[in-house]
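Just so you know, all these numbers are worked out from the coordinates, no wet-lab data involved. Remember, it's a predicted structure, so these values are computed and weren't measured experimentally. Cβ atoms are built from the backbone, for glycine too; each structure is taken alone.
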Structure P
Amino acid sequence: MKRTIEEKLIQWAQKKERKPLLLNGARQVGKTYILKEFGKSYFSKVHYFDLEEEKHLLEPIFTESSLNPKTIIDKLSFISGKIINRESDFLILDEIQSIPRAITSLKYFRQDMGKLAVAAAGSNLGVIHGKEAFPVGKIESLYLYPMNFEEFLEGINENMALDFLKAFRGETIDPVYHTHLFELLKVYFITGGLPEVILEYAKEKGNPLLAFRNVRRLQNELLLNYRYDFGKYPGNANARHIERIFTSVPVQLSRVQDGASKKFKFKDVISKGYRSYEDLADPICWLEKAGLVMKVNICEHPVIPVNGNTMENYFKLFLFDVGILGAMVKIPPETIIRYNYGTYKGYFAENFILQELVSYGFTDIATWVGRTSEIEFILQAGNALVPVEVKAGINTKAKSLAAYMSKYHPEMSYKFTGNRYGIDQRNRIVNYPLYMVSKFSLEV
């Protein structure tokens, strides 16, 4: 499965002064696969070590001697029975969070083994608690997100749909293309962007009922694995509290969608007696650092910087993957395909758009809430703030967007909806179909 992050990996590999690479991301987003495939294409040999699976063998290498990289390489070579060529090979240290001292060792590879290509992959790196120092400034870091919609299309061999999106330059979209792409988007709402799930769907996509059944089974297994991590790396956060907050995210967002609440409500999420942000801050932070939720601050008075006028306890939480979202709320795939699940459509659309925006590098994102209005996302573009409204369907009367425009007069406003692409030149509003985040630009 081809991933857009490969371009960044190539740039890293071609650097003369190459630092060790640390690839972070939630579990099951494809870190191991992409590093192995990349290594096969760009290096003479790949040496792979799973520090979690072989911890009993590998931990003494990092904990019972100095972190001299030559010594480490020699011992790794001895264990694998294969000589690691420091001039041309690629070394992968997977699940590096399992041995925190191995993370510290990366800085010495930078200092003493500059010609060796070293990459480490890890999950839950942000929640590891230990005495070892993180090699700040001595490594290069990349983050891998779930597969976005374009990567999904390539993964299931929908090459004509992918080519159409890549070639799009703002022309009128024929209804035939729009309908087909929207149908594929609904499939993505079911599978989400986890590579293993997409592969499972691709195996049986000619038999959708079987494919969707297999997808849900796998997603439920992955949810069990995520919950296993809650107890494995809790740190200062209580594992039970982490799980209850994780489980509450879909409920919280549905309340926002139907207008019952504008933000995450803390009362009784864990149990009675836990009513404030301070009670939940540690488990929320844990989930965010583990990459399982995305936190979007709420602003009432949008100014530059977009998150500079927000409160720590005033925010919304989203799940990292829309497919996992569907599995958690147990909406049947057939219902999603029929696009008949009430206000949850808006909930899915909003989570999906955020997931896509983040995958394309948009990081300065907030939500605007007025007295009776809400704009799903406010993006910072240089010295300007840009409103982005999200609507799941084709009935897209943008009352909230009109209220925001009347009050703050943005140069340009944007909508993601079920409608085809179009520009309202008079009001300076650009409408993108939901499936077209890859073409989203802050300039028209």
Structure Q
Amino acid sequence: MRQMSLVAFLQAQNCTTLPSSWRHPEARIDTYSPDYYQHIARVLEEGKFDIGFFDDRLAMPDMYAGDHSETVKNGIRCTKLDAVTCLMTMAAVTNYLGLGATYSTTYYEPFHVARLFQTLDLMTKGRAAWNVVTSVNDNEAKNMGRESHTDHDLRYDRADEFLEAVLGHWDSWDDDAIVVDKANNLYAHPDKVRRLDYKGKYLSSRGPFTVPRTPQGHPVVIQAGGSPRGKQFASRWGELIFAGYRNLEVGKTEYASLKAAAAAAGRDPEHMKIASLMYPIAAETKSEAEDKRAAYELLSNDMDQLLLLSEALNFDFAQKGLDEEFTDDEIEGLQGMQAMRDRVISTGIKNPTPRDFMRITRRGLLSDGHTMVGGPKEIADEMEEWFHGRACDGFVVGPTHQPGAFEDFVKYVVPELQKRGVYRKEYTGSTLRDHLGLERAEIGSWKTTFDSIEGF
């Protein structure tokens, strides 16, 4: 029987993607302590989650008015830790939970990323994943020594080469390369370790690579591109897709389209798992859950949204009055998360205002998605409708606050899903690929009709 995947959406910062989450009376305040992340890891493993993965940005959201004061005052992602380091604290207290982190193809080099995540995969015995992003705004560029951000489609062109180089390095050691034959002074077979010598239009990376193969072959590749160019990228590379479908019908259409695109790229669509973002507000009964939702909605303010909209769309929203329309040129110039821009345009508003952006993107803000509110039955019913209706292969669970939202979901919803037979009661394998139902990554398995690496 087809099994549902569950992915926990994590942030190594003082709030979740919902900016007001730190104000929740039950939200923990020690979000820069190892105890905090280890507690969340234990909760997720108790709930038999496939993976917890960290979103990331390389800048504080200080695009608004060109200053960070409102960001710090309002607690909008103002503390931001290195996600991989946080993952290692979580790995120390878990045995099965998959662990993923975001690393940008825009501001790092392929060899560094390949070595980092292959090492993480070894240290977690095959539980690692890399969430591939291209970064979104000028503030990140300035932190990383550049004046401005790269144009949207060019970022993805460069990212294609980045993936070719990283996966090429991951494939450069055969599984049986290392023998450690002390008697004959043979540590590893030289003919089973190759040098990549990758040269592309934007990137080059020589090798030889320094990290051997891992129990799952190489880390799982997560991707979340929502723009047309982002979806093309996802169809080529993504093994676990982070989607944000607004409703069931959109989910069915987009799911089928992305699976078809993967097939057109020469891949087996079943080797791509699509998980749609949802924000559960769970309780013992629906009425209790509705009360929780009403209380949560009182926590947010307009500044929360303006700060994050500025970051996501790479535009200073302080330049516009709340009811001042964007010009056509300004709309066209929004070069950050274009899927968010396109969502607003798709509503039919020709020249939206900042207030329109705030209203349309309010739920989930940076990640779209939708809220599921109810007791175990109501939430499980809706999840099954999406899952069986082929709108997704599982869900990215976004917390309204941490760790309580995960605790409630594991307490109320997971047992109901298990009772219905759509979700595991126990882990049946040790690697992340086992959890997701993905085959072990064999050498060359990532190559598709787009293959451009010669002599490999």
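Given a value of 0.95 for FRET efficiency 1/(1 + (r/R0)^6) of positions 148 and 324 (r between Cβ atoms, R0 = 25 Å, to 0.05), point me to the structure among P, Q it was derived from. Don't jump to the answer; show the numbers that get you there.
Working: P: 0.95; Q: 0.55.
Going through each structure in turn, the value belongs to P.
Using relative contact order in percent (Cα under 8 Å, 6 or more apart), single out the structure from P, Q with the greatest value.
Values: P: 14; Q: 23.
When relative contact order in percent (Cα under 8 Å, 6 or more apart) is calculated for P, Q, structure Q comes out on top.
Match the computed value 14.1 of mean count of other Cβ atoms within 10 Å over residues 300-307 to one of the structures P, Q, and report its label.
On the way: P: 14.1; Q: 18.9.
The correct label is P.
Please compute mean count of other Cβ atoms within 10 Å over residues 308-315 for structures P, Q and give me the label with the greatest value.
Numbers: P: 14.4; Q: 24.4.
Largest calculated value belongs to Q.
Just checking, which of P, Q has the largest value of FRET efficiency 1/(1 + (r/R0)^6) of positions 124 and 428 (r between Cβ atoms, R0 = 25 Å, to 0.05)? Write out the running numbers ahead of the final one.
Details: P: 0.05; Q: 0.90.
For this comparison of FRET efficiency 1/(1 + (r/R0)^6) of positions 124 and 428 (r between Cβ atoms, R0 = 25 Å, to 0.05), the top structure is Q.
Assuming -13500 is helix-only ellipticity at 222 nm (-39500 (n - 2.57) for each DSSP H run of 4 or more, over all residues; to 500) as calculated from a single structure, say which of P, Q it is.
Working: P: -13500; Q: -10500.
Only one of P, Q returns -13500 for helix-only ellipticity at 222 nm (-39500 (n - 2.57) for each DSSP H run of 4 or more, over all residues; to 500), namely P.
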